[in-house]
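Please treat every number below as a calculation from the coordinates, not as lab data. All figures in this text were calculated on a predicted structure; none of them were measured in a lab. Cβ atoms are built from the backbone, for glycine too; each structure is taken alone.
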Structure I
Amino acid sequence: MDLLSGTLTYYTQNQAYFWQALGRHLELSLVALGISLLVALPVGIWISKHVQIAQAVINVFNAFRVIPSLAILFLALPYLGLGFKPALAALTVLAFPPVLINTYAGLRGVDPFVIESASAMGMTPAQVLRQVEIPLAIPAIITGIRLASVEVISSATLAAFIGGGGLGDFITRGFALYNIPAMLLGAVPVALLALLSELFWSLFQKRYPVAAF
């Protein structure tokens, strides 16, 4: 109870800064996820039609998973400096692999007989892609987006190390001053955001298991 009371007191004393940090955290996460979707989805669709180079492309994107999130942030520093831009670039890179790989896997997992049947009905390759393949691959694609969103929301706390802002500011401040209420004020909302993101995409996937294009 004392810890909860202390956290609430710390929130009251830093209310304006908390909401500013939450807004920056959401901005970083949403923009990074949006950019990754704009890039990784088309690339995933493209490599599903060019299987001979698909593995090479996937290996390149998968390599980013091996690099620690904090290392990616610091690698961006010499080129983008401190602040929002390097944090956004690093988070966008982190979101690429799950979206790309699940898009590719979902499209490659479509039954070839279904594709042949659609083609036999007179549908063009573009129509088959839009009206048959992508709708059937939607569950796998959403799984990739769900994984990426949780990873981005969690990793956005590291933006505080390079002046990117966000809820990570409270966590780093709490560690520096050994102020547990400050750490909780940053960590608990991040955990809740990640859980809400997971719940949202899970419900979306159940409600729209197959989408029509």
Structure II
Amino acid sequence: MLFLLTFILLYLPIKLFMPTKVIGKKNLPKNKQTGYILCANHYSNFDVILLDISLGKKINYLAKKELFKNKFFGGALTKLGAIKIDRENADVVAFKNAMNVLKNKKPLGIFPEGTRNKNLDTTNMNETKDGAIIFAGKSGVPIIPTAIAKRPKFFSRNKIIIGDPFYVEAVNPKKMTKEEISANSQKLAEIINTLHLQILSK
């Protein structure tokens, strides 16, 4: 209910003052067809809202635990579908919650960089984490590589491009070796960087 209310309140302002063109929306799995992991480059905390509104989806994002220090704000994030995660330690609870999202055939949002990219002079992502690859391997769902053209700003047009589904490649995806995880992470980063360059040229 809170997500629906927030979505309704933000929909028109975002559409009017932050117009965003979405390319490749057909690459998103249809509702209830399968769970999937949406992976995108990360410019600001506003990326979450921009993606939800632009794609018309409730995406359950992994969110760093620091955002939950304020009980009111943290409670609101939880109701909106955010999954609190400790980025410095093995977080079993967050892992189970994320896997449940995928088992229930819902989208899970992960920013592979793990933090915002403040370097606007590069078209490449920062060094990426392996979480998305591990979740995809364990669950068997596809990763949907996505690129946001630039940092979201009011009164500025933006673009989002959605690539073809990407499945991890490994002898046993549920028990990947470190080398397989690293290779898949590198490939995912290359795909998103290529999508980013592609959308900047349009």
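As an exercise: helix-only ellipticity at 222 nm (-39500 (n - 2.57) for each DSSP H run of 4 or more, over all residues; to 500), calculated from one structure in I, II, equals -27000. Which structure is it? This figure was derived from I. In this comparison of I, II, the computed figure 3.4 for distance in nm of label points 7 Å out along Cα→Cβ at positions 60 and 124 is attributed to II.
With distance in nm of label points 7 Å out along Cα→Cβ at positions 52 and 156 derived from the coordinates and found to be 2.2, which of I, II does the value describe?
Details: I: 4.2; II: 2.2.
Clearly, the read-out refers to II.
Could you figure out which one of I, II the value 1.6 for distance in nm of label points 7 Å out along Cα→Cβ at positions 148 and 164 was computed from? Only structure I yields this read-out. Of structures I, II, which gives -1.09 when log10 I(q)/I(0) by the Debye sum over Cα atoms at q = 0.20 Å⁻¹, for residues 92-179 alone is computed from the coordinates? Clearly, the read-out refers to II. Taking FRET efficiency 1/(1 + (r/R0)^6) of positions 4 and 84 (r between Cβ atoms, R0 = 30 Å, to 0.05) as the criterion, the largest value within structures I, II is that of II.
Kindly point out which one of I, II the value 24, 21, 16 was derived from, the read-out being semi-axes √(5λ) of the Cα gyration tensor in Å. Could the numbers behind the result be given before it?
Details: I: 40, 19, 12; II: 24, 21, 16.
The structure behind it is II.
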